[in-house]
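Novice: In structure tokens below, several structures.
Here, each number is a calculation from the coordinates, and none is a lab measurement. This one's a predicted model, so the numbers in the text were calculated from it and none came from an experiment. Cβ atoms are built from the backbone, for glycine too; each structure is taken alone.
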Structure I
Amino acid sequence: MTADAPIAAAPRARRGVRSVAGTCNVVDCTRERQRFWRFNSSGRSVKLSDVRDTEIDTPVPRPLVARDLSQMWRPHCQNDAWLPMEDVYFHVLELPQCAPAELSEMVELQLERISPFPVSQVVWTFEVVPSGRAEAAHQSVVVILAERSMVEEHLGRLEAIGYRPDRLEAPILRQVFEVAASAEGTSDSAWIYPQAHEGKATCLVAWWSEGELRELSMIHIGAVGRPQELTEQLTASLWAREIASAGRPSWQWHLVADRDLAEQWLPSLNEWAGRGVQLHPPAESAALAAACAQMAGRPLAEANLLPPEYRDRCHRDDVDRFWLGLAGVVALFYALFVGAYVYFSGQLARDFAQVELDRDDLKKKVAGMEEKEEKYHQKRLYDHLRLKALECMQAIAESLPEAMDLEEFRFNDKKENPKNLTLTGTVALTDEDKVDAFRELLSQVKVTDPDQKEIKLFANVGFDRIVDVRGVEEARKRWFITCELAMDRTKRDSKKKSK
């Protein structure tokens, strides 16, 4: 195991781990500095997209930790947080092989025996240890316990910086499980993982035998510079578990520590072990974060110290936020609709009022145009009648015999009277027959219409009456002829338009 190599994730076949979906954030507030990593899924792996190293209790930018909408129907690990190793208790159980759904009940039956605190005061979870043996009668399970008050205090700190985790875990297990994939972990060996904090040190010791994890023990050292405390507690651990019967020389000792700590501890450990202690560089924090993000696709109930009631509350908040957001969107669209309705209704009312005004103006204009058109057609009709009057005078002048006298020529220009022309005159008694000849001539008079067609001038020419004229020396008679003008096309059109 090297510093640059990524920490391998636990095998997925046993627990049905799913691949990372979308993004996963990891935050570490357990040491002097606050570290934040953001990973994006990239196929079957994750890709680091953002790193922030800030002071403790620095708020995390809200856009980075905003929860996905899919949390409402598919809760998943979007925000991962670490717990301090020194406040977490680990215990390894060897259980028979069983269905994954039955494993939780089997672990729960052992809680009263293994928990350092009353069960009602702890938060617990477990994780199956990866095994190098394909067919084994038993399986090793690491039970992870933490005091509820400590977990709630840590959650309060995380919420204070705007970070709501979906999973709480101890990342040290990622390093411990890495041994199962190496050849060094198949023999009897003990791996020591020290972490220094505020001048003190906490060591997690993983005991491996025949390729299986046998025990995880926690050793607390009052001062980093006193490695003899570590050797004393290691000796006590050997005797307490009756492992010393095999003899200390049979164990392979491994120290996973940085160079400064190794220079202080290696001489004492080598002297105590009686053989060389192998030194391994610790995994980089970014590599541990990537390993946790790689495992984010696991069900939230697996290897998660986040209290179930807290997960349920987060889920309810996600649902409430969705419905509130939906209600806000609906309210926004409703407000926009009402605003648009009011605006367009007012605009429509203004347009309707303008249309009414335009219609009144148009009516006035149409009435004026109709009046002008009526006057035009009336004038045209009268002009036509005057033209007819001239044609009548010309026809009478050309047709009137010399023996007949024309005393009165009356032309009626009223449209409603078809007998437009009345002629009155006298004739000698001996020339009375000339009146009929004159009437016949008038009935045969033709004129040219606007279409250049010859038509009769009069549709009907008849005697009205003939009477004797008294009081004159010569015997004469007075004749009356009425003529009805023939209606040509121009006059008919003029009369239709005038109506």
Structure II
Amino acid sequence: MAASTSRWWALGALALSTLTVGLDGTILSVALPTLAGDLDAGTSDLQWFTNAYLLVLAAFLLPGGMLGDRFGRKRMLLGALVLFGVASAACAYATSTGQLIAARAALGLGAAVLMPLGAAVLTVLFSPAERPRALTIWVTASALGVPLGPLVGGWLLDNFWWGAVFLINVPLVVVAVVAVVLWLPESHGDTTRRFDLPGVALSAVGLVTFTYGIVDAGDRGWTDVRPLVLVAAGPLILAVFVAWQRRTRMPLVDLHLFRSAAFTGGTLAATAASFAMFGLLFTLPQYFQAVQGADALGTGLRLLPVIGGLMVGARLAGRLVPRLGSRAVLTGGFAVLAAGLVAGAATAADSGYGYVAAWITVAGAGLGLTLPPSMDAALGALSAERSGVGSGLIQALRQVGSAIGVAVLGTVLNVGYRDRVDVQALPGADADAVRDSAAGGIAVADRLGAPGLLDSVRTAFTHGMDVSLLAAAGVAVLGGLLTVLLVPARPPAVSGPAALAESAV
């Protein structure tokens, strides 16, 4: 009985660690407009505040999981939590965009260890019968960061300076460290696996090159040579990475996992859903503040329909999957998500909040119907022997989708905004400030007392948002098609994890 109770306390420690990462992932979205003004950050800077975290997270999820398997998951989790806390403090006291981007990258490195090892430990602690309940608790802890981030972030921004949205992580980290020390047993995976340094380098360089090229294209335009070269070079480097993985005896990624249709389909579906979700969370706070004039807390409150829809969709998915199967639920979820995004693309600068609340509720429900079932389909296809590297691979591809979603949809928004905003009557410096971001445009309009310019900025931003929502809807449709083609109606069961005693040290 004591061992059984200890397992659930250990799950609580993992859930708290996951909540810390999830909270940081969404709390920044509310602070973006404030950072644009206080740190003089342009649209590309705002994208890199998010992408620096996501790219480092994606690049190091796999090696992070491998290090935990080899050197001890508890030991690596504790080190990652400490790094996460220190990096959060560094973010809070950054005085330039470069410092904040660097600190965000360090945050991503800490999260890159926390996320895959949390899932790997679950397969060690819980039997197949207990795992669905444990996984639900763990995933719910991550999802709680979605509603808490905007609300806590909005309240902190209204009462303190922007650095408080990062300092909030520190007490959570302290509690998580104590909980891990007290209740989480040490465990190992494959202790003989060597570190694939060429694989780490190739995957990281390929991801950074591709995403930077997309962001750079938003600044320089798609006719400029540099971003085109970067966008082309990224996939080529990743192709070399795949070739290396097929050749080396100790690869970073176990490509045999993709022989499982449930794993491949579930992972790609989760990636597509993450693309849409993070692109949406990047766009909506700026719309609420730049167009609807909301403050930070008001922005968090206006995001609640997304969260409510997501929670309802996830709850509904939990009931429907056992009856209808993963494929049917995921296909329907992507259809709901695409419908909500297409409706959002009809938003105008003068649209009332009631209309916006309606379509973001639908989009949130679509996310709830797609994200948890896709993760469950992919994780359910893993055996105990592959749970560590498999969970790391799932999380890595999801974060790649998130980073590319922010980069692509942010760039689409930026191009659409610049094409529509009217700066012909402005001097060079003011025109550049207006074209750089909607926040800059509003600041110039307020300083000049130019209501016409203010209307132009808001209309142009809404146009850019509408185009980006259509792009996100296209990705949702693609996710639905991939689900139909790849996800089995009823994924086959896999063998359960080894008992805790077999891997605890």
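Novice: Tell me which structure, out of I, II, gives 15 once relative contact order in percent (Cα under 8 Å, 6 or more apart) is calculated.
Specialist: I
Novice: Oh, and also: Can you tell which of I, II yields 2.4 when distance in nm of label points 7 Å out along Cα→Cβ at positions 399 and 439 is derived from it?
Specialist: Computed on structure II.
Novice: As an exercise: FRET efficiency 1/(1 + (r/R0)^6) of positions 239 and 295 (r between Cβ atoms, R0 = 41 Å, to 0.05), calculated from one structure in I, II, equals 0.30. Which structure is it?
Specialist: Answer by label: II.
Novice: While we're on this one: Check the numbers for mean projected area of the Cα convex hull in nm² across I, II and tell me which is largest.
Specialist: Top value of mean projected area of the Cα convex hull in nm² goes to structure I.
Novice: Looking at structures I, II, which one was distance in nm of label points 7 Å out along Cα→Cβ at positions 343 and 407 calculated from, given that it came out as 9.0?
Specialist: I
Novice: Tell me which structure, out of I, II, gives -13000 once helix-only ellipticity at 222 nm (-39500 (n - 2.57) for each DSSP H run of 4 or more, over all residues; to 500) is calculated.
Specialist: I
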